[in-house]
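**Q** These are the structures, in structure tokens.
Derivation of every value follows stated rules applied to the coordinates shown; laboratory data play no part. These figures come from a predicted structure and were not determined experimentally. Cβ atoms are built from the backbone, for glycine too; each structure is taken alone.
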Structure P
Amino acid sequence: MRRTSRQLIAAVTVLAAATLSGCACGGPAVEIIEMQTDMISIPTESARSAVIELDLGIGELAIAGGSTVLCSGEAEYNLAEWKPVVEHSVDDGEALVRITQPSLGRRSIDKEAHSLWTLDVSDEVPTHLVIDMGVGESRVDLGDAMVERLDIDSGVCEVVIDANDVRHDLTIDIDSGVGAVTIHVPDEVGVHVDCDRGIGSFNYSGLTRSHGGYVNAAYGASESTIKIRIDSGVGEVSIVTGTMTASI
């Protein structure tokens, strides 16, 4: 990418982050408190499938698989207002889990404000994972997770997804405002990528243009398929399979 494009991305990121975080609104500041840690554990109960919705306005999110329940982990925060709200229900075998960071409205925050959610999802229950991020960083490792669909809607956010060990059908849908998006995919499973971007390069390895998008050699031949749709406003998009990377 040309230097001017990188500078424009950096400028847009800083401006958008300040606006979304409330730092530029002039409202009363939120008090920093001693770091809090809330433990989260959502039982499987009678659920045969699950929808997990995570709404994090400002902060960091780290997702992995391997949980023996629907969802487990912890939330760290040093603003009392950021204590997560956890809701859970099961209806006719489908669980609905919502974990929400309460909004600060137009109040401003200190640069020392901290929010980190570290969560594991089930390795057995088929799951639709929905992530709504405002400002921050989202890292999702799907290797030991039975996630069949992943939707991410991010404002100003770096998104990293590791699907390299996924061997089942998976759909990934990402709407990114500002920030880099990186997805690691396997060679052994068919991959189809549809990428619509504004400002920023599209980097990919192990893919060729075909079937109305970009596909790997296993597409159409493997038992499972990973379908990826990305809509990126400003930022680099990278699909990595561990070989040399092309860029357009």
Structure Q
Amino acid sequence: MKTVKTAFACLLFLAVLAVPLTFSMPEIGGALKAAARAGDPAAQYALARQYFKGGEGMPRDLGKAVEWLERAAGQGQPEAEFTLGVLLLGGQGVARDEARGVGLIEAAAEADVAQAQGVLAMLYGKGIGVQKDAKISLSWLRRAADNGDAPSRLNLGVLYLTGDFLARDAAEARRLFGLAADQGNFEAMVLLGEMQMTGTGGEKDRVEACKWFAIAAGQGVPKAGYLLGQVTRTMTSAQKGEAADRANRWLTGLKGR
């Protein structure tokens, strides 16, 4: 249960950090600014993100970023609604407005923005800006996981693994951790590796476990480094080499995504 609370508690903070980095940015220039000023909501959102990020000849300007987010969200641009909603919840660059922030996030969630669905699940789970409701929280969590949100896949997997709010299903937890791990979620890599190492929810697979531990350990995850040492004690040199090859192939593939 502690893992679930930790994952949920981190979700909003991670969402705030991830919003400016999640989507690819179009090249900034006169055409984009002209389209934004002409009322194109997608261009307005892209321009807002460029102001928020800065660089490429454009100084970071949170005030202008919020201004263009407001324009795009005002036209129902879902990603702009989500981003502005998160900023309003945290009071980042704007006056904190919990009620409006939740409303914008909910609108984006209804428009199938997976990150928004995941954050909304957390809000209902913790009772932030809404009445706490585990059933609604779980419903949004499922939708977010189905739509590919990695933190939501992790959180839902933890619920299946622990049996909290759901019937325990280790195989489903392992599947969800696998999806989140392949998206680059380091906590999911560790949990998946543990299940593979012990044969929980499926067959034992020390080579795959070693692969995931190695990737996560390479990113400085302390528990992954410890588990990597544990699993390699029972592996042959050939198995270790195979695990290293798989890890390198995964990392190479990640760079190409």
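**Q** For distance in nm of label points 7 Å out along Cα→Cβ at positions 75 and 179, which structure out of P, Q has the highest calculated value? Working shown, then result.
**A** Numbers: P: 1.7; Q: 3.3.
Biggest value here belongs to Q.
**Q** Same structure, new question: Looking just at relative contact order in percent (Cα under 8 Å, 6 or more apart), which of the labels P, Q belongs to the structure with the highest value? Provide the component values of the computation, followed by the final result.
**A** Working: P: 18; Q: 10.
By relative contact order in percent (Cα under 8 Å, 6 or more apart), the leading structure of P, Q is P.
**Q** Going by mean count of other Cβ atoms within 10 Å over residues 51-58, which of structures P, Q comes out largest?
**A** On the way: P: 20.6; Q: 14.4.
Comparing P, Q by mean count of other Cβ atoms within 10 Å over residues 51-58, the maximum is at P.
**Q** Consider the structures P, Q: one of them gives -2500 for helix-only ellipticity at 222 nm (-39500 (n - 2.57) for each DSSP H run of 4 or more, over all residues; to 500) as calculated from the coordinates. Say which. The partial results should precede the final answer.
**A** Values: P: -2500; Q: -23500.
Structure P accounts for this read-out.
**Q** Looking at FRET efficiency 1/(1 + (r/R0)^6) of positions 67 and 171 (r between Cβ atoms, R0 = 30 Å, to 0.05), point out which structure of P, Q has the largest value. Intermediate results must be reported in sequence, preceding the final value.
**A** Numbers: P: 0.90; Q: 0.05.
Largest value of FRET efficiency 1/(1 + (r/R0)^6) of positions 67 and 171 (r between Cβ atoms, R0 = 30 Å, to 0.05): P.
**Q** Can you spot which of P, Q the value 43 was calculated from, given it is percent of Cα pairs over 28 Å apart? Display every interim value, and only then the final one.
**A** Values: P: 37; Q: 43.
Only one of P, Q returns 43 for percent of Cα pairs over 28 Å apart, namely Q.
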